[in-house]
Structure 1
Amino acid sequence: MKPAPNKLIRVAVVENDPLRFVGFRALFDGDSGFVLQSNTPSSIFNARGYDLVLIGAHTGSTMYQIMAGLKGLNPSVRIIGTGSG
């Protein structure tokens, strides 16, 4: 019997700055257990199937609105706010 493959952790990254997404990708590249998806603050609500959301704090006051909206859609979603500027 083969062991069950490890489940991939799907990470939605909400960033306005593409360079920050490149930085996150570099962090996660060494671990094949993660799949990153780039999202803008407006596109995250159309994304589906993610396990974790990383939201850049530089999105400003909309960061809290995004977090509340995501929790409203999926109360069990895990959200991490990333550092400011």
Structure 2
Amino acid sequence: MKLAEKGDNFNVDLLVKDIYTASKSNMSLESDVIASSFGKIHQYIQTNQKDKIKKEDIAKSLLVMICYHIAQLAVLVAQSHNVKKYLNTY
């Protein structure tokens, strides 16, 4: 947790804006939505920029990924049990 506090997951996660320009995207997704966790790491390795990969950023990305998955599972379980009231943050 202490390591993740210092990190920035946007440095290693691939975002919608990294894939689509505003003119090409007809989706209603915000540009800072995560398209792929750790998605930039391969690019850094291929272009010999391993120094851009920080352990703090990896820790933050992992924490965000786990939190997103827990939230998604909670919503799916609530829906499968016909729970009518649950926190919907979308």
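Read the figures in this text as sums done on the coordinates, not as results from a lab. This is a predicted model, so every value here is computed, not measured.
When relative contact order in percent (Cα under 8 Å, 6 or more apart) is calculated for each of the structures 1, 2, the largest result comes from 2. If helix-only ellipticity at 222 nm (-39500 (n - 2.57) for each DSSP H run of 4 or more, over all residues; to 500) is computed to be -13000, which of 1, 2 is the source? Source structure for this number: 2. Rg/Rh (Cα atoms, Kirkwood Rh) was computed and gave 1.07; which structure, 1, 2, did it come from? Clearly, the read-out refers to 2.
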